[in-house]
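Listed after this line are the structures, all set down as structure tokens.
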Structure 1
Amino acid sequence: MKQGGNRVETRTSRTAEFTCMSRAASYKETRECYKGTDNIAYALVPGFVKLFLRFPRFCKFYNKYLAPKGIYEYVIARTKYIDSLFMDALEQGFDQIVIFGAGFDSRAQRFSTLNKKTKIFELDAPITQREKLNAFKERNIMIPENVIYVPINFNKESLAEKLDGGGFANYLKSLFLLEGVTMYLSDDAVDTTFNFIRDVAEKGSWVVFDYIYAGVLRQENKYYGEKDIFKTVAKAGEAWSFALEEGEIENFLQKYKFRLKNHSNAQALEEQYFKNQEGYIVGKINGTHSIVTGIKY
């Protein structure tokens with residue numbers, strides 16, 4: 001879900017590919033706290049990537065010297081954080097889940113046994129979504145009947161019209177998931193998206209998203225791994241454009257009639273996901289992001 005001249009309107013999103021590869025690498029991890037459960041991400045990556053993932057030393061070298069500092073750890077923590085909320089929504093019988101900029105997300109498949117009635121809508125740029133569906137077909141990965149894929153050009157097409165055409169219903173208890181999305185949008189696009197969520201969400205609905213700090217866009221270099229990740233996303237043709245100031249999140253949520261349920265910065269995520277059995281932090285997370293859960297009131 002990117003804006004302006006970004007490459008995702010003409011080619012598969014590189015950030016979606018990186019997230020998939022990181023989840024695949026995590027699936028093959030043996031290190032405490034690093035191990036993930038996304039077997040489908042591992043199935044989706046090309047054969048030569050699987051070959052490299054068989055060698056732990058290569059993964060460690062890549063993440064230490066080639067990838068932006070702490071971003072692999074961040075993807076692992078973010079995936080686990082959102083997996084937990086996704087499962088909670090299914091177990092609580094939420095009516096709908098909407099995944100913005102879904103990329104190669106596989107939660108509809110991985111947690112299908114928990115899903116009794118929830119419709120899942122996946123929104124993404126047509127090229128990335130088509131690439132994903134083709135990969136699922138080639139690998140015989142099941143697509144549950146209650147998953148609706150909605151291709152959308154976010155620059156040109158109406159979010160409300162596209163979701164309505166897919167069978168989305170207003171005023172039902174829903175989870176709105178924007179994983180790795182807001183930072184790629186313009187201010188106006190963020191406002192339009194959250195106004196839409198505010199207008200269609202039933203009381204008690206959740207919105208989950210991550211964001212970057214405004215100081216990152218100003219290139220203040222205050223956070224661990226900031227310089228590396230800023231250069232990487234710009235080079236990929238998917239530069240960041242939206243951010244929030246530290247301490248601004250509650251006011252941002254209130255504008256759209258959500259109250260803050262949880263706000264996890266890098267330090268909180270390290271405590272939750274990278275503290276080993278002896279009580280030591282074993283992974284340092286890129287400090288440019290925070291993850292937020294809000295509840296509609």
Structure 2
Amino acid sequence: MAKILIMGLGALGSIYAALMKSAGHEVHGVGLAADHIDAIAVQGLRVNGASGDRTVQLDSVSTTTDGHADDFDLIVIATKAYDVEQAALDTAPLVGPNTIVQSIQNGVGSMDLLAPHLPQSQLCLGVVGGFGASVAEPGHAHHNGMALVRFSPYSDLPISEVDKVVEIWRSAGFDATSLRDPSRVIWEKLIMNVAFSGPGVLNKLTIGEMMTNENAWQVSRACLLEAFAVAQALEVPIQITDPVHHVRTLAGNIPDAKPSMLLDALRGSRGEIDVINGSIVRLGADVGVHTPVNSTVVNLVKAWETTLQPN
């Protein structure tokens with residue numbers, strides 16, 4: 001049995017926590033959404049969907065890391081990209097000499113914010129995909145799938161240590177694997193994310209609806225093709241010959257899911273546009289690839305985000 005902290009008890013973090021607890025591990029959760037945390041404390045954490053339907057009592061839930069010691073075997077940072085640096089600062093005092101820290105965020109760029117605050121010899125980069133996760137109501141998370149969980153050492157963490165925590169994930173029913181180089185998986189997921197994340201905020205459609213709506217699909221298709229062109233210019237070792245087929249195949253597994261950025265928008269919250277569609281614009285400029293559709297999507301989403309009231 002491992003002692004685990006899930007830092008970021010949102011939709012995906014809740015799924016990680018519930019399945020790990022159900023597998024017999026000691027699991028603690030920290031999240032920012034007080035209503036979700038309060039509901040879990042009172043009635044337990046319910047997760048249903050592709051993994052079944054379960055309600056578990058976590059060993060502790062809180063909105064802060066106060067009171068925790070540095071004796072965790074595994075810390076999973078599952079916050080939004082814009083919260084990752086603060087999460088790293090809050091987590092740093094809890095990292096003991098034998099703790100492995102796994103960071104799982106969308107897009108590209110979060111690790112640059114997180115890594116300076118944590119021991120890089122204990123840091124692991126994570127990529128997950130195909131979950132279609134959401135918080136249905138406080139205390140209850142739902143997911144449409146659970147296709148992959150991949151981890152790689154960020155710096156000089158031995159691959160054998162990555163393999164040890166991969167076994168924790170496997171024990172909880174996840175399709176987890178270790179990789180020495182995560183770039184291929186990161187980009188194969190990012191190419192799908194750019195198709196639905198920013199565009200989804202603008203059109204308010206599910207993934208399946210974006211694929212069947214001709215007007216919406218033209219935007220999504222253009223976004224993913226720009227991302228594929230950037231990946232090729234960067235010489236990322238992706239194993240994709242037809243990016244449109246790749247995205248439609250993966251997305252076809254979760255047609256009823258709403259992109260996480262759309263769920264953020266429906267709650268009146270900002271999303272992760274900078275590390276998803278924004279990363280294509282930024283990296284495209286670096287390698288001389290024009291990304292006009294992603295740029296337009298980013299500008300429109302950011303224009304909408306300026307209307308939000310501060311949290």
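Set 1, 2, criterion relative contact order in percent (Cα under 8 Å, 6 or more apart): the highest-scoring structure is 1. Given a value of 1.00 for FRET efficiency 1/(1 + (r/R0)^6) of positions 74 and 170 (r between Cβ atoms, R0 = 41 Å, to 0.05), point me to the structure among 1, 2 it was derived from. Considering all the candidates, the number was obtained from 2.
No value in this document is a laboratory result; all are computed from the given coordinates. Bear in mind that the values here come from a model prediction, so they are computed numbers and not experimental data. Cβ atoms are built from the backbone, for glycine too; each structure is taken alone.
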